[in-house]
Every structure is written in C-alpha cells, then in structure tokens.
Structure 1
Amino acid sequence: MAEKTTQNPQGWWPQMKRLLLSFSVPLGAVLLALIIGAIIIEVSGASAWKAYTALAKGAFGNAAGWQRTLEKSTPLIFSGLAVAFAFKAGLFNIGAQGQLLFGAITAAWVGFAVHGLPPGLHAAVALAAGAVAGGLYGAIPGALKTYTGAHEVITTIMLNYIAMGFTDYLANGPLKDTTPGNIVARTPAILDSAKLPTWGWLPFGFVLALIGAGFAWWLLQRTTLGFEIRTVGQNPHAARYAGMKVARTVILTMVISALFAGIGGAVETQGVVGRYEPGFNANLGFDGITVALLGKTNPFGVIPAAMLLGAMRAGSNVMQFKAHVAQEITDVVQALMLFFVAADMIVRWLLRIRAAEEGEKITLSTGWGSH
C-alpha cells in the first residue's frame, strides 16, 4: 500500500500574510517618519511634496543618481549586517562604527603601501585586510563579554571612541599624506590596482554587499554554527546544557559581525573615497543600527532598509537645491524611523504583545553577564 504524502496545510497566502505582518512595524515607522518630516518641512515654509519629489529624483532620476544611491547604500548594508548578525546571538554590537573605521584605514594602508600586485589581487588583498582588521577589533568586546562579563553595549561604545581617536592619529601622523601642500589629515590615495571597479552605474562594492547578505543568511540558516548562534541568542543556558560552547560562539559571532563592518569600511575606501580621510566615514556604523532594526535583523531585509537610507543621502543635495530644504531633514526623518521602530519593540518586549504573530522577536540586548 502506497504511503500518503503529507502536505503542508498552510498555503502561500498565510505565509505571505505572516511575512507582511512581520514587516508591518518597520513599514509603519517609515511612513510615520515621512509624514512627520513632511509636517516639519511645511512648517519651515517649504513644500513637502516638492522636497520629497526632488529627493526621489536625486536618488533614482538618472544613472548618476542610481550610482550615488548604491554607493551610499553599500557600507550601510555591511554595517547593518554587522548589527543584525550579532543580534542573532543576543548581542547588541554598537561598535560597528569603530570596526568599520579600522577596516577603512587598513584597506587604505594596503592600497597605497603595497606595490607590485596586479589589479584584482591587490583589491582582494586590501579587502581581506580590512575585514581582518574589523574582525580582530570585534573580538575584543566578545572576549570581554565572555571572560569578564563586561556588557557589549558599554565596551563597544568605548571602543568606538578609541577607534575614532586612533585612526585620526594615524591619518594625521604615521600614515598622513605627505604630498607637498597637503594640510588635511588623510592617507595617500590608494593605487589604481587596489580600487574597486564600477560597471556603468553599478558599483562592484554593491555586488559584494549582496553577496555578503546572502552569505550571512546561509551561515545563520544552513550551517551548524548558525544553529548554535541562534540557539545561544534564544537561550544561552539551554545551549550550554545541550553541550554547545557558548563562550566560543559569542566571541566568534562578534568576530564575524565585526568582519562585515570591516568590509564595509574597506569598500568605502576602495570604491568611493579612494583613501582614508576622517569624516568621510562618519556615522556609517551607527546608521547600521537603524538599518538592522528596519530590516528586522534579517540579512535580506537589511538590503532595502539600507537602500532607503542610501537614497535619502544620495538625494538630499538635490532636495536642498530644488526645494530649499536643509539636508539635515533627512537626518531627522532617519532618527524618527529609528525612534518608532525601537520604541515599538521596547513596548512589545516589555508587554510580550503579539510576538508570536509577527515572527522572530528581536531582543535589543541580553542581560548583564548573561552569557
């Protein structure tokens, strides 16, 4: 007698409905932020419709706009992946900014100091160096969390300031561009062989970001390590009872998380700026928190969230020129997005409201010394 095949009683619509519901909070946050931003623009005496239209045209109106948007989105995808990946282990990596800076300046040093490598190989070596630098810097809060109980939120915040100060010192000291007449704190320009190409309006760095998102999803969902990371994030005590090496998992998660941030900094150096210069990488790591939360800490959700913020940055100049609206309005809208997403999650975390209906619950941070 033939066996009956069991079919999934749930069709595509219930699954699609659950997926849409899980992203209802980020979409609502974006809508509310845009509405409040429009009110602020109108109160200031400008036209919100004209401002948002100019913003969209500046970001997507032509090939140059698309290129700017993708360039602005690329480091945000990597920093968003850094924050999202750490979330899966119950870790709040606020140190993506410092990790990104070390990746950026290391890639710059390899880019201008290493000679004789052919194009392609030189770019790959610089990228790898930036990734390693970011990853090693991320190992510090991971080790402190594991062996001393120091909370990763505090240590990563402090390490951000250390990274800012140290990279500024390098760019104005040992690695400073000594070209006659230069008075700016920056490194020499990287060699052409270390630069990342752009195919028409498509930057190669953006392709790397898409690959990085796919790799992060595969690692989390299709590997034993990913299962251990997610288990530790859900219940470290149960993971330890099951024989998992929680300490190793925490450190490795922070290293991989920081590796993504380091690559983001390297791509910014090799594909956009062409050198390391303090200020050009400002807030890219911090914006990764907004990207990760808007993307529901899903590696693929990070991509549209980063493109949204990248488009706002790319089109802000056009908005200012055509609608006479200050560029800072985009920062206000972005801050409102983060506020609405984070405030809603904090309320749900405290009251345990509808967590099961909206899919995987995001825990902002684990308790002190819980691992």
Structure 2
Amino acid sequence: MLVTRYKGEKDYYHGKNECTGILLVNLGTPDQPETASVKRYLAEFLGDPRVVEIPRLVWLAILHGAVLRRRSPITAKLYRSIWMQEGSPLLVYSRRIADAIGANAKRHFSGPVKVELAMRYGNPSIAEGMEKLRQQGARRLLVLPLYPQYSATTTASTFDAVCKELRTWRWIPELRVVNQYHDDSGYIKALASSVERHWHESAKQNYLVMSFHGLPQRNLQQGDPYFCQCHKTARLLAEQLKLSEDQWKITFQSRFGKAQWVQPYTDKSLEKLAKEGVQQVDVICPGFPADCLETLEEMNVENRAIFLEAGGKEYHYIPALNESDEHVNALMDLIEQHIQGWPEASASWNQENTDKAAIQTQAHAKEKGAKL
C-alpha cells in the first residue's frame, strides 16, 4: 500500500521562529530563447485547462500535434529579439520588483516578512517559491499574482497551482490571496505617473491607446470579470490624466486561434486610427506590470509597424511600471492591506518579546514531555 509523504520539518522544535511569506507570481517565460525551451514553456502554458477551455483530449491532440511544432520556432525567434543579457525580460523585471519589495519589507514591517518570486509557468516555479518560504518558517502566506485585472486564465490558475503545492505540505499556513487590484488608487496613480513622465520628456501629449491582453469572448459571456475590469482601469487612468473621450482608446491584443476574442483589437484599431488621420500615438499596456514579449515585441515592434505603415507618423511605447518607485510603493500598500492582523505587520511586534515567548513555549513543551 502506498503511503503519502507530506513535507514536514526535520529540525522542527517548539518555539521555532516564524515569519510572514509573500509570494509574488507572474505568468512565466522559457529558460532560453531556443525552440526546445520555448516548446516546453508553451506546452505547460497552453496545456493549462484554465488557459484553453477546449475539451481536454481534443485540445492536447491539437496542441502537441500542430501548435507546438509550428509556434515554438517562431516564438523562439521573437524571444531572441528582446532577450536581455540577464535573461528573459519578464523574469529580469519581475526579480527587480521582488528585490525592491523585499528591501522595502525589511524597512517597513516590524517583524520578519520574506519575499519570493515565482512563475506560474516555467522557472522559478510556484512550488519552488513556496518551498523557499516554508523553509524560512512562513506560517502566514500572502499570494500576490501580478495580474491587476482578475481572470480565471491567470489569477485562478495561480490559485490552482498554490493549492496543488499545499496538498503536499504537512502544516498548512494561513493563506490569503490578492484577487485583483485593477482599481487600486496606488496602481492607477503609478500608471498615470508613467504617462505624465513620458509626456514631460517628449514635451507633448498624443492620443493614448491603452492595450490590454485579450480574452476569448466566450470567457466574458460565462462570467469572467476581466474585460469589465480592464475597462474600469482604463476609465480611471483617463480620469486621472484628465483626458476627454476623444483623446484615448482601450484595445485588446494577443488573440490566439480562430475564436472571437473581446474587441476592439489593438492591431486593427491602430491601423484604423492612422487611416483616420491620427498622426501620433502613445501606447501603454496597463495590464502588464513588467515588460515582456507581449509589450517589447508585439506592442513596440509589430504594432508600431502596423501604425506607421497605415500612415501614422509617430508611435511611442510607454514602458511597463517594472521596478519604478511608484509601482513598488503601490504593491507595498497592497501587501500591507492584505496582511493586516498578522503579527509581523503589527507595530507592536518586538524581537525580544518574540524570543521570550519562544523560550516559554519550549519550557511548557518540555514540562509536557516534549523532546524538542
């Protein structure tokens, strides 16, 4: 008979130090911009039933029979065009965000708050990030998916992976998840600051296109709030920038397959704007907290070409928030909101008192016969 082995602690003892763990999660990336690596990444990503809601056996046959074979070498070439010296842009910028939050957490919170980065697909995995936090004594865990707008394809998939890993743990931590932050004031202000900084540097204000990642229309019709939350983000950002309705537009990019996706499409919209006489556009992707293939290549290269070839004169891509101070501060505010009530977030937390409590716990345990 098989016996389930749960992850425990070989060196457990009463009064052992604890902490709050913050798991930052982004979508993911291949390890290398090569066909084999991209194929593994796409197989994991597109093989997630949360991402593609087609009958499982039918889709897997299509995925492994045709999609991966055709798409992997093309996607690998695109990754090579944006690859940084330190690695994949998404991973590089996400690590910088995590490092900045970790440094801020040390200064901001009275007690120990540990931060780890994970990718939903690829490396470092969610299981790896969670294990690092477990080894550091995280008895309280906040999961912060870097998806401002909720979707079953992103946030819910992250929750699935977190729960899958927790099924292997002997001692489950207190768990909280940031569901979304599409209308968070700090996030909106950070976006507005990035646009205003660009306008200041360019000494002009152009027509603003806000491009979000697309979603199949079917998902919206079945209750996914993503499309509506994107619209709210765009509206709040336009209000923060004091834009009139004829100065901005929301669009959706990165559609895949033959099914209808939410509209208007980014490429078609840029082409139409140019043909209607709009000469200069600024483009921002509010749903992408870190620059990646979809922003650096699709938006800054492919869609730039579409706009210019259709008659446009100037196309300016406004970078993602990445590790900017405004972005990190907004995420820190979110973290503080969501870990309220946990001891490490309390202003009254004190290392000396914690050590005394640990000694008392050990003494009481030994009185009851505990060896450790």
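Suppose semi-axes √(5λ) of the Cα gyration tensor in Å works out to 41, 26, 17; of 1, 2, which structure was it derived from?
2
1, 2: which one has FRET efficiency 1/(1 + (r/R0)^6) of positions 102 and 262 (r between Cβ atoms, R0 = 35 Å, to 0.05), as calculated, at 0.45?
2
Where does the value 2.1 come from, among 1, 2, when distance in nm of label points 7 Å out along Cα→Cβ at positions 158 and 222 is the thing being computed?
The structure behind it is 2.
Ranked by relative contact order in percent (Cα under 8 Å, 6 or more apart), which of 1, 2 sits at the highest value?
Largest one: structure 1.
Of structures 1, 2, which gives 18.0 when mean count of other Cβ atoms within 10 Å over residues 174-181 is computed from the coordinates?
It traces back to 2.
Which one of 1, 2 has distance in nm of label points 7 Å out along Cα→Cβ at positions 150 and 182, as calculated from the coordinates, equal to 1.0?
That value comes from structure 2.
Which structure, out of 1, 2, was helix-only ellipticity at 222 nm (-39500 (n - 2.57) for each DSSP H run of 4 or more, over all residues; to 500) calculated from, if the result is -13500?
Source structure: 2.
Please compute mean count of other Cβ atoms within 10 Å over residues 166-173 for structures 1, 2 and give me the label with the greatest value.
Sorting by mean count of other Cβ atoms within 10 Å over residues 166-173 in descending order puts 1 first.
All of the numbers you see were taken from the coordinates with simple rules; none came from a lab. None of the values given here were measured: they were computed from a predicted structure. Cβ atoms are built from the backbone, for glycine too; each structure is taken alone.
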